[in-house]
Structure I
Amino acid sequence: MHPTRRKFLLAGAASAAAVALPLPAFAQSAPRVVVVGGGFAGATVARALKKLAPKIQVTLVESSATFTACPFSNGVIGGLRELSAQQFGYDKVRADGVTVAIQTATRVDPQARTVGLADGATLNYDRLVLAPGIDIRWDALPGYNEAAAEKMPHAWRAGAQTALLRRQLESMEDGGLMVMSAPANPFRCPPGPYERASLIGYYFKTKKPKSKLLVLDSKDAFSKQRLFQNAWKELYPNHIEWVSLSSGGKVTSVDPATNTLTTDFGKHEAKVANVIPPQKAGRIAEIAGVTNQTGWCPIDPVTFESRQVPGIHVVGDATIAGGMPKSAFTANSQAKVCAEAIVKLLAGQTPQQPKLINTCYSLVAPDYGIEVAGVYHPVNGVITEIPGSGGTTALDAPKDVRTTEAAYAEAWFRTITSEVFG
């Protein structure tokens, strides 16, 4: 990416993180906002609301006391970092004045404007923000269900599945075949399967040089494709093979008893199988009635209010967000815009047209990073990338640029997790 573009994006990120508005005057003394989901989107919107308008009563509902971040979790699978480096708590969120309820939200009543919790409690809201992330579509791939995931992990929600896939790789004998299936769009973190493939390639090259990864893909094209494939050709020619949709890469069924993945072109029996299945918005979004037939959530691109249920906003991976990919940076950017819009709506004001930012780093090796970035705005009701606003790492970038991008990736992860949870 061109240095001036990087500076523009970083400056935009900094300004988005430091939005300062005049304190609003509310029609009632203490509006209530409930946020469901404590990831990069939910925790960001909860804290931003308190900073923008301290009088708002903000409750964050999250089922786990510890958040495990997906970005950089491929490094855990590749043996480059510990799972504990991915885990964060909510003490600093509480310190901002947010009430944190470690509970599962089980029901939403949009008419009564209430959220029900698993312990039987009920929360009232004036505005509700859903940041539920993704759920796996367990009915989308024949043979793959929750029991199968214990044999053929997806590791697409970081945590126990991440650790399981890592253990399977460690126990696999050198010379074994690993098979990964990648889903059709849309899904969480479009470059994620290919970063994972890269770091598994690195692990094989350095620890199990006779082993190989076969990537079976339901697509003919993917994010940062030329950058990844150039790197694989250079670094892992004997360790990674990618099979496109047109070449028979779409997995049509799996058999966990034999660790077999079947395509229209044949069967592949794996020593280790990583099945990344189709996805949809987190369950509470469906319960609240904000998903459509796609399983994702259509939103107003200015306020992130649901197009289906008034008073409910949706941010992060669960949304249908036009040109914006489903990433942690996207979630963080959307959350800030949503928080500002909610403050204005509660004060009877009109939200401004936003600009949103995304940047995504991927590691191909510990010292080899690549990047894609962009700036977005609403056009005719759809979030659209501003032409010329971003770009990718140059295909012919020299080694020192790749090393610098890897360092930027580490710095990005430290910065965003510190901002959201620290």
Structure II
Amino acid sequence: MSAAPSPEPRTGLAKLLPAGVDPGAVPLLAARGLRAFGDGYMAVLLPAYLLSIGLGTLEVGIVATATMLGSALATLAVGAWGYRFAGGRLLRGAALLMAATGLGFAGLTSFWPLLIVALVGTLNPSSGDVSVFLPLEHSRLAAAAQGHARTALFARYSLLGALCAALGALAAAVPDWLVRHSGFTRPEALRGMFVVYAVIGLAVFWLYRKLPAHVGTGSSPNGAPVPPAPLGPSRRVVMRLAALFSVDSFAGGLAINALMSLWLLERFGLSLTQAGVFFFWTGLLGAASQLAAPVVARRIGLLNTMVFTHLPANVCLVLAALAPSLPIALGLLMVRSALSSMDVPTRTAYVMAVVTPAERSAAASFTAVPRSLAAAISPTISGALFAAGWISLPLIACGLLKIGYDLALWRAMRRDRLDGE
């Protein structure tokens, strides 16, 4: 009997893929990194650009809200009706829309045209990735691997996005450098970054063209691709998860990094430089924890990893809010950062595994959008509490709500645990 042929050696980004993952997932990972880089500097530069062309702060807020609302509606539309179209075609269309969004913002200066572009475009002013790309990429990634390999793949997807977004945030300094070292005015330099955003969209389009017709080995009994479909058999579990994830995101919005920084400044007198160093290290810990998540999930299961790493992280947040000194508070927050992100790749892998293959795109949409909308509400509440002098209350409320979410998730989903967990 002849020996089975050895697999071809992997090159480039394919080397980063876990064992058992179809190399066809590489263009998706590369596209995720490029998109995260663009989102990273756009989230910082969008308000500055709008102010530089003469818009007021209220108009800036309206445009930012329109970008989030438009992305949420587009993502919901993909979940509800995207199954009628080929996933690759939708991804390429979204990439062209990204390019058009960048050119639209670079070429327009009036409020109403910019508002329309913001509503229908792909700009993302938040730190997370809630966009029309999300459900389409998640469903194809889920088909590229099975079991623990799928969790490891989503961990790399999340890690790559986090690291590239951080690099993108550093790139937000480019316009000021151009103003100092060239003849560009500030609006021109900022406008150039939107052109770069459009070029990124074209690069993402080129990557999506390299996607195979089907990523992975197929999910039907005979290995054939399963066409996407709207929510059906999994509707109940998806809606339950969407409600629970919304509670978690609402709680997280009470203690976003901007508010955490304000808390450290107000409570302990931390300088901006010290706060920046602290968030740099917590960001690294969070990124590293996403790589550790698949290892933990392989031992204790996806649901256990989601719940039992999140619980102590949230206890640390409550204790940090009550800490009597800065070293104790920072230590607790560092421990929290090392644990709190382990649920990011495991949550995605869990959603993809608990629904039928045909419903994955719809499930990704209907669990992602409510999280974004819920998180958009709570910072205003935190701001009001800060203004009233209750500077530690948002952190305590965040921790307690997240603990409640963890317990509710365990109680609601323990009977729906996956095979092997």
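Any read-out appearing in this document is the output of simple, stated calculations on the displayed coordinates, not a laboratory observation. All figures in this text were calculated on a predicted structure; none of them were measured in a lab. Cβ atoms are built from the backbone, for glycine too; each structure is taken alone.
Source structure of the calculated read-out (relative contact order in percent (Cα under 8 Å, 6 or more apart), 24) within I, II: II. For which of I, II does Cα Rg over 2.2 N^0.38 Å, for residues 35-194 alone, calculated from the coordinates, equal 1.12? So the calculation was done on II. If helix-only ellipticity at 222 nm (-39500 (n - 2.57) for each DSSP H run of 4 or more, over all residues; to 500) computes to -9500, which of I, II did it come from? The value was obtained from structure I. Suppose volume of the Cα convex hull per residue in Å³, for residues 99-210 alone works out to 169; of I, II, which structure was it derived from? That value comes from structure I. Can you spot which of I, II the value 2.0 was calculated from, given it is distance in nm of label points 7 Å out along Cα→Cβ at positions 51 and 411? It must be structure I, since only it matches.
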